[in-house]
Structure I
Amino acid sequence: MQTVARPIPKDRLSRLVEVATSVFVEQGFRQTKMDDIAEALGVAKGTVYLYVESKEALFRLLLDRGLGTPRPAAGTLPLKSPSASALAHRMDEAIAATFALPKLDAALARRRVKDAAGELTDVIGELYERTLATREAADVVERSARDVPELAAVFYGKVRKDLFERLERLVARRIASGHYCDREPSVIARLIIETVTTFARHIYRDVEAPKFDLELARAPIIATLVRGIVS
């Protein structure tokens, strides 16, 4: 008698990504075990292996989904374990995508500015959109960087530091040209980045959901920052 394969529930892969993201954010890459993922998902560990061959393959899947890569086809499951170099490369791509900000770079390259408020609105809006779009991947990478020294060296020591420095340079230039209020550039840069990170990423993991529409809140958050910075 021929055995008929049981169909995989259509929503289970999405649930696996959602649950695994929470577990990785809570425990980090090194401490997380496949048993933890299975328990949180409410299935046997063998069920998780129908989708991914290993923890590394699952971590790669989270990065892919966080960066907007299309859902893998059923015929490609279980996803193969990536090599150490392939996983490191994908983490680099996730980090680079999070901090790719062409409008900020264009503002830095601009010698003269006619509309400082409009320019800053575009810069903050781009940062907000990028942070929101990659928030799940960023959550996983940031938490895992705490216990993976190689990842921490890139995330904290290079990329995040570079973002602060780029924004600080823009603020300092606009202060010098009289477009921004005369305040400490490093403080203003951190104020922008931390405010955006709070409302576009961290707030989604609050125990108690906010009592306002996060999408509608975006415009007044950006406008408030701009009004407080541009002279």
Structure II
Amino acid sequence: MEGTLEGTLYDLKRSPSGKDLLKEENKERYGSEIIKRFSNSFNRSDLDAKYMKSDTLLYGAYFVIPNTSAAAAPRAFKAEGTMEPNLLCAVYSGSYRPQKNGRFRLAGRGDDVLLVRINGRMVLDGSWYKNTYSRWKQSQAGERHDKDNPQKYFGINKPMLTGSWFDLRQDAEIQVEILISEVPGGLFGAYILIEEEGVPGKQIFTTRPLSDKDKAFLRKSHSDAPQFIK
């Protein structure tokens, strides 16, 4: 599917054969150790070898998941009844060709985990807890920006985090890797926006131009969406 990223859902509690791997009650500590190791390399083969994964793949060009029940994840990947809605992570990867040159940065938030790499470089860790799931450090300028603009969106009850700047060249293939995870279960959500240097405002990050159908779907998904659709 041209212009989309391919996603797989992993159950971090179970091996590929279905063996229970969770040996401790602290899901947060168990999950953070796995995700932080993975975020250093984003080596999908490690996850494939160690953890149960969905047979169904999903494809996404934009990532806006308003705060909802974690049960939506296994249901979307057709793994309902096989994967319990906790200690799950969805990994999306692929490439796209930007429509313009420029300097950009992403912004977003995840409950619990949102990690984004561009061309092998971590550019955003919008996870619920800082310094827990990756080694990414927000710049002082980004911290000041967020402190001065504490905006909450899409029902996620923590302000948006601003990522690192990176350069894009029109029609030059860009590699993108995204990890979204829910650790203890309950509610989850995530969203990714993009901002161009020198251009006011943010838009929904997408790896292909939004169609009229995409825009209509997003507008219905949450009342916050229309302000980020050009």
Problem set entry | Test item: helix-only ellipticity at 222 nm (-39500 (n - 2.57) for each DSSP H run of 4 or more, over all residues; to 500) calculated as -20500, pick one of I, II | I
For this session: Identify which of structures I, II gives the largest calculated value of Cα Rg over 2.2 N^0.38 Å, for residues 113-200 alone.
Result: I
For this session: Supply the structure label, taken from I, II, corresponding to relative contact order in percent (Cα under 8 Å, 6 or more apart) with the calculated value 21.
Result: I
For this session: Can you spot which of I, II the value 40, 18, 15 was calculated from, given it is semi-axes √(5λ) of the Cα gyration tensor in Å?
Result: I
Seminar exercise, completed: Across I, II, distance in nm of label points 7 Å out along Cα→Cβ at positions 41 and 185 reaches its greatest value in structure I
Exercise. If FRET efficiency 1/(1 + (r/R0)^6) of positions 81 and 97 (r between Cβ atoms, R0 = 30 Å, to 0.05) comes out at 0.15 when worked out from the coordinates, which of I, II was used?
Worked result: II
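Quick note: the coordinates plus some simple rules give every number you see, no bench work behind them. The structure presented is a predicted model; accordingly, all values stated were derived computationally and were not measured. Cβ atoms are built from the backbone, for glycine too; each structure is taken alone.
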